[in-house]
1. When distance in nm of label points 7 Å out along Cα→Cβ at positions 195 and 347 is computed for each of 1, 2, which one produces 5.7?
2. One of 1, 2 was used to compute mean count of other Cβ atoms within 10 Å over residues 131-138, and the result was 11.6. Which label is that?
Structure 1
Amino acid sequence: MTENNNKVAPTPSAADPSQPPRGTLARWKLVGPGIVVAVTGVGAGDLVATLIAGSRFGYALLWAAVVGCIVKIALAEGSARYHLATGSTMLEGWRSLGIWTYWYFGIYIVLWGFVYGGTAMSATALPLAALFPDVLPFWAWGALSGIAGAVFVLLNRYAVFEAAMKFFIGVMFVVVVGLAILVMPNLGHAVTGLVPTIPEGSAIYTLGLIGGVGGTITMAAYGYWVNAKGWRTPAWMGVMRLDNQVAYIATGIFVIAMLIVGAELLYTAQITLSSGDRGLLDLDEVLEQRFGPVVSTVFLIGFAATTFSSILGVWHGVSLLFADFVRQATGGTGDRGDLEKTPAFRFYVLWLTFPPMVLLLLGRPFGLIIAYGAFGAFFMPFLALTLIWLLNSKRVPKEWRSGWLSNGLLGLAAALFIVLSLNEIARLF
């Protein structure tokens, strides 16, 4: 009798691994795919865009960063909700809307992968070359970072990949938030930035801050990471939503921290950064002059963690999307739950790694950039609009279709990304 009284009743997940646990703490321990999205989506270019917004407008656009995170929560939640509610993938959903969606994505992902591969390797080479200036040339650091990412992704399954991404978010959190604390933020001014205002000349920066940070093709990969975690039925909807909210709260913390750095360190001194990833090297010089070489070195380590984690996330997540694209092209054969083992997954990892190395040596061909920009500018509107279409259709069980809040946020995202895409096309031409 005593032995029976001392037994602990198993949670639903212990009795049935296909069911989520009921306890709050147990659910928090499962958080993971959202962390992967957050770490992958926040790249060096995103941090620079936030820094520049802070350096030009102080805290005035802080509200835009908060709105941006709310919009991204809606997009990622919609993607994963479709996976869990229907048992289908985003690629299957897009194909059900017509063959045009399927081939648009196919052309886009091939172009995007080639250019992004070169961009990601170049971004990772920047801090490594700055940390070890006399060890290897710039192009070699880029190539090694791409190869290291490919080897890691090809040799490890999702669980190890997620653990690595949690490590990188820890490094990023310590460095970025620590830097925001170091520059001694003016909390009074920061609070005023939560009141929506659009200073003169800030319209595009405002839209970019809402739409750009943490928003890439990897948002469509979120549902695949949710499935890779083992969450496959509507029973996991609550856990997924917690996971997604944690992801974009973390993203919001990064954005706010970098805005603080821009406002306190650069705005008051009227220091201008270079656009693109190299802006972080400019910041490194400012940090070294003000705080010394130790802070500068720690910042470069955080910079490297940011860029390399994006390599890992894209090499894994977008390769899952490509593998599912090929699965659909071959008639939907094969187990969609084991895309990591497919030849298509391995092919796309290598596509991201080796052909783009040419860009490290030659620079980006103008014609390719035009094509990439044109296709890329329309991906986020495509994602937002197709999610609205899918999540309000009979493909989704009635109880999991979008309500007014989800539709409103997805509609806001679609309108925002259409404006941003038109601006991107105007810049290109």
Structure 2
Amino acid sequence: MDKSQTSADGPAPRWRLVGPGLVAAATGVGAGDLVAALVAGSRFGYALLWAAVVGCLLKIVLVEGAGRWTLATGQTLFQGWHGLGRWTSAYFAPYILIWGFVYGAAAMTSSGLPLAALFPAIGLKTWAIGNGLLGGLLVWFGRYALFEKVVAVLVGVMFVTVVGAAAVTLPNLGQIAAGLVPSVPREGGLFYALGLAGGVGGTITLAAYGYWIREKHWQGPAWIRVMRLDNTVAYLMTGLFVAAMLVVGAELLYSANIALAGGARGLVDLADVLGQRYGRLMAVVFLLGFWASSFSSLIGVWNGVSLMFADFAGRLRRLPDNHPDTRAGGRYYRGYILWLSFPPMSLLFLDRPFVLIIGYGVLGALFMPFLAITLLWLLNSKRIAAPWRNGLKGNLGMGVCALIFLVLCLDQVWKLLST
């Protein structure tokens, strides 16, 4: 650890320390979140802006809990789950394998779409496979510092393009302020609001935050203050991205009654609308931002969820803590990168690859109630020192998270079974 990052009372909360939270937020905000906000804006104007704000607050609560567990106990989140009983492994083993298979294809497809729109002579499948291979190569050696720098650059591109797209629409500040007052539009507004709140900023990637803290070499309760700053700054940035897309939907599509294609394809359609309204350069810039958003999610999962899988596999094999096989660059870490990269390529040759993104959303919804409920359990247990257990606010926040995610999970499962 760099001694300049610490003081007699522990690490100082300096802006340059912000990192793992930015990685978690950038990984979580992919094409699906941007499309959800865009659709909400195009259907309801600014009426659901408050839901995007609530969504960010929910993620701050959950990610703070995951980080606090890691720093206060010195254990990874999967170690915590393992201590709750074998049922957690029975759930997590098939989940991480199925989720990874579906997500791998969805992430590659989503990352390939904007590049295929910019360079149509090269097919979507080729761009998708190229993104998957490039992402795997970037994280293969497990060098966190390089990975974090790449994510920071991608977030910078996202900021310029996504927030810039909102700025050129000249949003109505009065309507934005009105949208921060909670209200639920008729005709499906409730589930749009819950979906927007629950979907802002990731699924399983939230649980990876503790692993990125470990890779950053933050250890012990003295780092909790820095972790909270890191987490809050990152998810405020996430909220800005989602709010910007809702503004674009409200200003550019709502008043003109323009409908977009479903899934990530809707962002390609949006680029066309921006190009018609503001010129070809604006369309190109937005497509680059779309790619930055999708590719940051891809490499975040290739790194963070692979770290989780390595820890999971090590627990199953009863390897000692910090065994090389359970860490970044180890064989289980690399094995999961290969699992994310190569088997899902077979799914890219389906006639309708955009369905994969929807399938990933359904599978991801199953994880969030599990995360919220188990964090509630762990952070109220005697396994964590009393000063760092949940207080009333923590329990209330996580309880609200668990309730919202349970409702969304049941709704998605019902829709899946009724189709």
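Here, each number is a calculation from the coordinates, and none is a lab measurement. It should be emphasised that the depicted structure is a prediction, and the values quoted were computed from it without experimental measurement. Cβ atoms are built from the backbone, for glycine too; each structure is taken alone.
1. 1
2. Structure of origin is 1.
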